[in-house]
Structure P
Amino acid sequence: MAQYFKIHPDNPQVRLLNQAVAILRQGGVIVYPTDSCYALGCLPGNKNAFAKILAIRRLNKTHNLTLLCPSMADIGALTKIDNAAFRLIKRLTPGPYTFLMRASRHVPKYIQHPKKKTIGLRIPAHETLLALLEIVNEPTLSTSLILPDNELPETDPEEIYKQLGKEVDLIIDAGPCGVELTTVVDLTSGSVEVIRQGKGNLQKFASSADTMKEKYMGDDIGNSS
């Protein structure tokens, strides 16, 4: 059965976070809170954990997954990014936005979209999750915890334990989460396209999108592939 950690949402216990990181590094699949909803996650280098997440959600490999990052430096290493996109992401994060971008050579190929070679990237605004990511010190593969045949994500960690206690390795209970997913912004074509309206404030997004009106000049930040 899965371990169950009850963690304070604003002042997370470091001892429990260290134990959670150890489970991730051992190839575990965990459930954790985000600034939008509860999610499933693992380290991206573990194919078995990745396959387990796909099986739990009954997803195929064309589903775009997300890498949660603790900082902008991580995003710069995971995608080819120009100055305008960098400024846009920096202005909107941390927050409930997922940015769909071209994956760099640092992203394992099996977690990229098989045809588009894209990956979702985001920096969440949740104290427990950010503290976990800082200890892990690497991006974490993530997908919203929406069980098969359900339209909305799970919100109650105790109910999640009843349903998934035998399928995951850890459930982090930091209190109830919402059911609204992130706003997904596609930056793969040199323009800004909102492909899913979610929790992210679109008015805030619209003002930030003005920074993307300039043409791409090929001035990259971070590593490229």
Structure Q
Amino acid sequence: MRQCCLELTPWESPDLSSQYFSIHPENPQARSIARVADIVRRGGVIVYPTDSVYAIGCHIGDKQALERIRVIRQLDKHHNFTLVCRDLSELANYAKVDNSAFRILKGSTPGAFTFILNATSEVPKRLMHPKRKTIGIRVPDSPIVKALLDELGEPMMSVTLIMPNDEYPLSDPHDIRQTMERHVDAIIDGGYCGHEPTTVIDMTDDNPQILRQGTGDSSSFQQS
């Protein structure tokens, strides 16, 4: 059994545990999705499965929830958070994308990619890389994520669920529950996920650059 290595903080009580939802990966139960969405709206931090790995996320505008995630993951201020979106219709609010870049994004979403883009003024500064003013955008190919974002009506802030000093993300729902149940407000069990995170593509200029090779097929981004 995996033991959690985190110290308890004021919002992590040994007398409380997170709500646990077993949700079908292909046909998510609407009632459970609505309950998780309500937890996010009220400032909760959740663990949820994607089309690559499990992730930890919260409401886009909640500073305290964001700081909780930073503590759990032990992230510094330079770590890029990702905006997880339903589709590209939400893109213009948060990222600067020309027509050429939009065509590339349209051909690669939904899918296991994170795109680094120049952020608009709508993105809270705490979500951006402090020097580059960029933001990561993700449109997962996951019925659970799509149902959750449809219910929320807006993107979530998110990072991969990989714990401090671990080499790989958590993928076993049982391990996730044992490790995270006193550190987050809700856990979605959508079955096993893989160990490989998304492929990260930097699209801040005219020549896309592969920053990390992951699950997504990056062959179309390879320069000849």
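Here are the numbers for the structure shown:
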item	result
Top of P, Q by mean count of other Cβ atoms within 10 Å over residues 55-62, largest first	Q
Given 19.1 for mean count of other Cβ atoms within 10 Å over residues 23-30, calculated: source structure among P, Q	P
Distance in nm of label points 7 Å out along Cα→Cβ at positions 119 and 143 derived as 3.5 - corresponding label from P, Q	Q
Origin of the value -6500, where helix-only ellipticity at 222 nm (-39500 (n - 2.57) for each DSSP H run of 4 or more, over all residues; to 500) was derived from one of P, Q	Q
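The numbers here are math on the coordinates, done by the rules we state, and not lab data. These numbers come from a predicted model, not from an experiment. Cβ atoms are built from the backbone, for glycine too; each structure is taken alone.
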